[in-house]
Structure P
């Protein structure tokens, strides 16, 4: 996923707010929260947030070679924790809802294009066809808990639906950052925080900012090379104080060009190839950042027309779609997406 949002503020800052920053999941994170009425010391809050981030890294990171996910993908038997179990179930739900457009079990395909945990690129059709045969959640048991042994361990082979064949390779890049934001927001809510903005590459916000206004978030213009969040905005979204996730996915930061052709990181796991669509970016607002993260990816995979139809069907989310129309950048905004144009 590509985060394409930056925080906008105003004046008359209120007291009680703190900001926690650091480095996680390949980027700088920021957690802003109002400590008014919260009885937990600030040092303990920071330690708890860092603990959640460490737990995510050692569980779901494909770049941490010692993580639970990396060991599972190498074919090792693991003892899955609650995070590993929960995110698998959430991902399975989105796999079914999207008819396979969202698929965390297409890891070999993402790797082949250089958008997974390797640097390969431009695979042949023959290679993609062979990888399609060994990818996909349709090969795996729907409920991961049915594959866990009585002693709490999970063998990759036991997750296979038919119990045989190449072992699964999972990749949670399209949902992990949103899920992480939600885990931190869940912790903050449990200790009594009502005003927060959690930005772990994807954003969850609730309540108001330090200036007493609803959180406002800038949406980057999806032009190739716009790699500095907030430098070139196409509009500003207003949360109106709601508790929700907001995530942008786009093809203007993660891509490469070879022989004059642009290959984006939006891989359709059903075909094994990058999508060819005029859709440049999809910003989704949903009840949580996990949902917004998965749906933004889903939109980019299926393209403009299907993404628009998807958002129209759902009463629980809004979206801002930016697309190319014969060289002109245009947009589609769902009725409840509260945006102020630049």
Structure Q
């Protein structure tokens, strides 16, 4: 099969297409003919040698796919050749074929295209894990979502609003505010010209928010602590703003009983991913069919233009997901 590969760790120019050994499904796996895959920050980090795939995972980039079932493993009962499926991978999406466990694969609703389906798994499952599993969101709580126009950000805005958040506050560059408001954000903050800590205090009467979904890490750490309500939860999903803090005042962590949690999804074990997928489908899949939730697609590229796609993501130009059509 053809697959996008990495010539050497570094810039996007190191991505190239060439032959790669066909994947073989295990007894509980299905082989999918990939129609569409999608970009994630993890792909750019892996390309640079900063985020190796978990042990046993494909070395090929790509954490989500949509396509049709080609063959099934000997113990697979729920899928057959020709079924349209989508789902989360630990790697291997940038290829003509990929394998996925039968219990992680999800049926593509008739209402969704391959492109829309491929834009769901990584970002919506990550947002669901952060909001429901980790933060244990309760109706009526307030939430601050950083990088609101990112893939996970756009998913988190919709989920929080759908679950009954009192206030959904997001940070994003000003040109992306309209999208965030369309998805359900109540308050948008331009992180380039505004201090989100000041705005959060103003709109919450000085209390702070109940939940913060953060991707920046060090650069936002102190302001996040200062912006959190009593018994608040800070969920850290990435460190785009660095990993080291020169100094910080931690007193509010004790005084306000703040919980700080970090998590990734890719390295979770199979049983966890299966349960997460089942719970997500049970709570939200009908909402994709009704249009209450929608994957936000920024740009659709032919996978031959993968270098351009990576450049767009790294320049932070995208609003929502960047997807690749595989041929």
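Some notes on this structure:
- Parent structure of the calculated result 3.0, given that distance in nm of label points 7 Å out along Cα→Cβ at positions 205 and 237 is the read-out and P, Q the choices: Q
- Ranked by mean count of other Cβ atoms within 10 Å over residues 61-68, structures P, Q are topped by Q, which has the highest value.
- Parent structure of the calculated result 1.00, given that FRET efficiency 1/(1 + (r/R0)^6) of positions 93 and 293 (r between Cβ atoms, R0 = 25 Å, to 0.05) is the read-out and P, Q the choices: P
Just so you know, all these numbers are worked out from the coordinates, no wet-lab data involved. Treat the numbers as computed from the prediction; the structure is a model and nothing was measured. Cβ atoms are built from the backbone, for glycine too; each structure is taken alone.
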